[in-house]
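Listed after this line are the structures, all set down as C-alpha cells.
What follows is calculated from the coordinates using simple rules that are stated; it is not laboratory data. Just so it is clear, the model here is predicted, and its values are computed rather than measured. Cβ atoms are built from the backbone, for glycine too; each structure is taken alone.
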Structure I
Amino acid sequence: MSRNIWFMGTGKFAALCLGGLVRHNIAFRRIITGLPTRSGRSGKENPSPVELAASSLGLSAERTGKLSENPGLLHALESDSPDVIFVIDFGQIIREPFLSRMCLNIHPSLLPEYRGAAPIQRALLGGRTYTGVSVFRLVQAMDAGGIVAQRRIDIHAEDSASDLYPRLAGIGCDLAFAALGGNMTFTPQDDSLATYAPKLEKAEFALSFTMTAERFTDTVRALDMSGGAYVMIHNKRVKVWRAGVRDDVKAESPGQVMECGGNPVVSCSDFCVELSEVQNEGRNRVSGSEWARGTRLKAGDIL
C-alpha cells in the first residue's frame with residue numbers, strides 16, 4: 001500500500017499483529033514502541049516485544065516514553081502526517097494531536113465486551129466458550145470507538161491464552177487489511193452493553209485446591225502468557241502450566257492426591273484436576289508425572 005501508515009505498539013499481542021500486518025505487505029513508515037524494561041541487579045535492558053518482532057522482520061523501531069514529551073515524534077506527525085496509525089497494545093493513553101488522525105486498534109474481544117487491558121485473560125477466567133476480535137477507531141474513551149470489522153471465534157476446552165493470542169491476532173490482521181482496502185464504515189458501540197477487562201492483580205495468580213476444578217483449570221489457561229498461575233504446596237510455590245478437569249475420578253478432600261501412576265490427579269472442591277505440566281521454583285517445567293516422581297508423591301497424600 002502506498003499510504004503513509006504508522007504502527008504504535010509495545011506488548012506481545014502488538015508484536016503478533018505487527019508480524020501479521022507486515023505479511024499482508026503493509027509497509028510501515030514508522031514503527032514506534034515503548035521504552036525497554038530493566039531486570040536483575042545489573043539492570044539488563046529488555047527491548048519490548050514489538051522491538052524484537054521488528055528486528056526479526058528486518059525493520060527498525062523507534063523507542064519513546066510519553067508521546068507528549070517526544071518533540072521529534074510530534075514534529076513528524078505534522079511534517080510526515082500519517083494516513084493511518086495502528087495503535088495496538090501500546091501501553092499509553094492516546095491523546096491529541098494523535099487522536100484526531102485515523103487511529104485504528106485491533107482488540108482481542110467482541111467489543112463492547114471486555115474493554116481494557118486483559119480481554120483474553122478475562123474471557124478465559126470467566127469460563128467463556130467464545131470470544132472474538134474487533135477493529136475499531138480510537139476515541140477518547142477507552143476502547144469505545146466505532147467498529148469497522150469484527151469476528152467471533154469459539155474457545156475450545158483446551159485453549160489457553162497462548163493459543164488465543166496468535167489466533168486472534170491473525171484474524172484481526174486479516175480484518176484490518178480488508179478494511180484498509182475498502183471504504184471504512186464505523187458502527188457505533190452500544191455503551192450500555194460494555195463490560196471491562198482490567199489488568200491482572202497479583203492475587204489472581206494464586207491457585208487453590210479449594211477452587212472448583214473448572215475455576216482451577218480456567219485460571220491456568222488464562223495466565224500462561226502472563227507468568228503462570230501457581231499453587232502453594234508444602235509452603236513452596238509450584239507453577240501449574242497445564243491442567244485439565246478429571247470428572248471421571250471421584251473427588252475427596254481438596255488437595256488429596258487420588259491417582260499418581262502418571263500425571264497426578266488431585267481433588268478440588270467438586271471434581272479432580274490432572275496436573276500435566278508443572279514447575280518448582282528455580283527449576284524447569286516438567287511433566288506432571290516427572291514432577292510426581294521427583295517429589296515422591298503417592299496416592300492419598302494431601303497437598
Structure II
Amino acid sequence: MLTIYKKTDEKMTTIEVIEKGTWVHLCSPTEDEIKLVSDRLQVETDWVRAALDEEETSRIETENGKYLIIFDTPVVETEGKNYLYTTIPLGVIITDEAFVTISTKDSPLFNDFTEGRVKTFYPHKKTRFLLQLLYRNATRFLQYLKQIDKTSTHIQNDLSKSMKNKELFQLLALQKSLVYFSTSLSSNDMIYEKLKKFDFIKRYEEDLDLIEDVIIENRQAIEMCNIYRDILSGTMDAYASVISNNLNIVMKLLAVITIIMSIPTIIGSIWGMNVPLPMQDNPYAFIILTSSTVIISVIVALIMRKKNMF
C-alpha cells in the first residue's frame with residue numbers, strides 16, 4: 001500500500017502524487033508501487049525492496065546524495081495462544097524530493113506521526129524526521145520490554161501453582177522475544193553510531209543532541225533486555241526444577257499409598273486360599289484378621305511418616 005502524506009496547517013493530510021517535502025510510506029507495496037516510487041525519486045528498486053526482506057540486516061548506504069537507512073523495529077505477533085514480540089526491518093530513503101519509509105507490516109510507530117502526537121514533526125525536515133523516528137523506535141522497544149516484564153511476572157505467579165507445561169511454553173515465547181530484541185537492538189546501536197559521523201547529522205547542534213538521546217534510549221533498552229533475559233532464563237530453570245520436584249513428590253506419595261494398600265491385599269489373598277489356614281474354624285477370624293490388617297497398615301503408615309516419606 002502506498003500512502004503519501006503532506007503537512008498543511010499543522011495537520012497531516014494524504015495526497016495522490018509525490019511532491020517535494022512529502023512523506024511517502026510503503027507498507028507491503030506491490031511491484032507497481034515500488035516502480036512508481038523508484039522512477040519518481042530516481043532511486044534503485046533494490047533500495048525499495050531491501051526493507052521488504054525480513055532477514056535484511058541493519059545498514060546504511062549512500063549514493064548521489066541519497067541515503068538508505070535500514071534498522072529493526074519491534075512488532076507483536078500471535079503464536080498460537082501466546083503473543084510473540086519480534087522485530088522487522090524498517091527502511092528509510094532520504095532524497096531531496098521526499099522522505100520514504102518502507103515496511104512489510106503496519107507498525108504503531110508511524111501512528112505517532114500520522115495522528116499528530118509528535119508536535120515538532122515536519123516531513124520536509126528530513127534529518128529531524130529521521131531522528132524523531134529513531135527516537136520513537138527506541139522508546140517503543142522500552143515499552144514492549146516493560147510489557148514483557150509484566151507478562152513474565154503474571155505467568156510466574158500462575159506457574160507457582162501449576163505443574164503443567166503451559167506456563168513454561170509462555171515463558172519460552174517471551175525468552176524468544178528477548179533474543180530477537182537483543183539482536184536487533186545491538187544492530188541498531190551500530191547504525192546510530194555510524195549516523196553520528198554523517199554530515200547531514202552534524203549540520204545542526206539540536207540534531208546531535210537528538211541522536212545522543214536516541215543512542216542513550218537504545219542502550220538503556222539493551223541493558224533492560226539483557227537483564228530480563230538473564231532473569232527469565234534463571235526463572236525457567238528454577239521452575240522447571242520445581243515442577244519436576246512436585247512430580248516426584250506426587251509419585252512418592254502414590255508409591256506410599258500403594259505399599260500401604262498392598263498389606264490388606266496380601267493378607268486377604270493368603271486367607272482366601274483353598275488350603276488349611278490358622279483360625280479357619282474360629283468364628284471371630286474375620287474380625288481378628290481385619291483388625292490385624294488395619295493395625296499393621298497404620299503401623300507401616302506411621303513408620304513411613306516418621307521417615308518423611310509423605
Using distance in nm of label points 7 Å out along Cα→Cβ at positions 109 and 125 as the calculated read-out, with 1.1 as its value, let me know the right label among I, II.
I
Given 1.38 for Rg/Rh (Cα atoms, Kirkwood Rh), calculated: source structure among I, II:
II
Using helix-only ellipticity at 222 nm (-39500 (n - 2.57) for each DSSP H run of 4 or more, over all residues; to 500) as the calculated read-out, with -20000 as its value, let me know the right label among I, II.
II
